[in-house]
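Read the figures in this text as sums done on the coordinates, not as results from a lab. The structure displayed is predicted, hence computed values, not measured ones. Cβ atoms are built from the backbone, for glycine too; each structure is taken alone.
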Structure I
Amino acid sequence: MSASYVHLNVENKVGYIEFYNPPHNALPAAMLATLTELIETAGLDPSIAVIVLKSGGDRTFCAGASFDELIAISNPKEGTAFFEGFANVINALRNCPKITIGRVQGKAVGGGVGLAAATDYCIATTHSEIKLSELTIGIGPFVIEPAVTRKIGLSAMSQLSLEATQFFSPQWAQEKGLFMKLCPSIESLDSEVKQLAEQLCKYNPEALQKLKEIFWKDTDDWSELLSERAAISGRLVLSDVTKTQLKKYK
């Protein structure tokens, strides 16, 4: 595979939303917007009972947002809009009336950790290390923090965000509650995801929707909160500290 894509495929009442952007599934703004739109579309589609979020390729699940676009930001408005990309996807997953399953086949960095945390049930492989590296370039994981903290707790979030150069093992992520199960291979991961998704499709959809509402209790302010967080990052990305760090990647 060499071409980027975001698409929705329905099989046995399961909506599989897949994104791919080589080489490491870092997502530009346009792909994040499409991802948001497809999650909203699948949530309203009566032929879909459960949604699976997955990425293409056999390596990185998601390396966060596009670094090329990050470097190109020139003013706070652009910065806020850039960081609202992942905010919109997280809110789409939160507001979706269907149960969402995360299928994480490899490493997740930055916003990729946020996507995993924003699904209702996440399954990964034993190769799925995670890292929040935002501090290394002078910003912080502000937009994704509410979703990640909600899953793993404040103490683990503090460790993950402050130890910004370290990859944390999938076993650590499972112990903290980010991953529900770990599979030894992509093949076994796909089998687990398919089995769970199709089993959930057999349950009363109203009961699943009510459970979803309980899972996301007390998050009604997230649309405003994540937008405020995006503005913080949008301002910090223009700082002298961040500009200096970003020059190293040009």
Structure II
Amino acid sequence: MQDLFSVKGKIVLVTGGGRGIGAMIAEGFVANGAKTYIAGRKEETLRDTASALAGSGEVITVQADLSTETGCRSLADEIASREKQLDVLVNNAGATWGAPLDQYPDSAFDRCWDLNVRGVFHLTRFLLPLLKTAASPENPSRVINIGSIDGVRVPAVENYAYAASKAAVHQLTRVLSRKLASSHITVNAIAPGPFDTRMMHETIERFGTAIRAGCPLGRIGQPEDLAGTSIFLSSRAASYITGAVIPVDGGISTDHE
């Protein structure tokens, strides 16, 4: 029982790990002894995050554009050139787009679908050899997809493509979980609520009081809330959980019906 929640020594890849939710999750893995790769488009952002985390443990940056199949394959090839196996894949890289209904562009659907859904699918597929190598019945490999409560309930803002893409991520998680179970790979999703990230900062600045008032637990999410859930899903404690979509939202999604 003493190492039930341990991720020490695991090899982890967090996409979109240079900032926001990805950086919060990566920090948790690094601090708890996992060898952690963070991938993203902006090399400078990755370097800054890696520098901030380096004192806590081992973190390695890889520049990648996951909005294309080619970019996903390139990242998978890069990880394969460095590692013989991968214990945990966190598919966090994503994009959002908000605009009024009568002004909503078709390009928003292209952007959100390519990165939020296709990117998750392609990267998982290309990393399967490494995930299978690490997997065993007693200690499965883990895929953690980052969805959103906007894919669970109707959001208050007009982010049509984002909400639809995150609902797709949740269903893709369930489908992949069934397919990969026989390979001893679990696939779960986290559906975050409001966290103070660059993507959400302006919204929280303007509507923070109302967001807190609408949250049963009365607060904005903290980095350890996401890091803790990710570590749990990657540890022995969650080795019998697959196909789950876990809201990390302070109870906000309980009103979606």
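Worth pointing out:
- FRET efficiency 1/(1 + (r/R0)^6) of positions 60 and 196 (r between Cβ atoms, R0 = 25 Å, to 0.05) derived as 0.65 - corresponding label from I, II: I
- Mean count of other Cβ atoms within 10 Å over residues 52-59 from the coordinates reads 19.8; which among I, II: I
- Rg and Dmax of the Cα atoms in Å, for residues 12-75 alone derived as 10.9, 34 - corresponding label from I, II: II
- Of the structures I, II, the one that 13.4 was derived from, the read-out being Kirkwood radius over Cα pairs in Å, for residues 44-83 alone: I
- Of the structures I, II, the one that 28, 52, 19, 1 was derived from, the read-out being P(r) over Cα pairs in 10 Å bins from 0, in percent, for residues 100-147 alone: I
- A value of -15000 for helix-only ellipticity at 222 nm (-39500 (n - 2.57) for each DSSP H run of 4 or more, over all residues; to 500), calculated from one of I, II, originates in structure I.
- With Cα extents along the principal axes in Å derived as 54, 39, 36, matching label from I, II: I
- Here Cα extents along the principal axes in Å, for residues 188-235 alone was derived from just one of the structures I, II, and that gives 45, 28, 10; the source is I.
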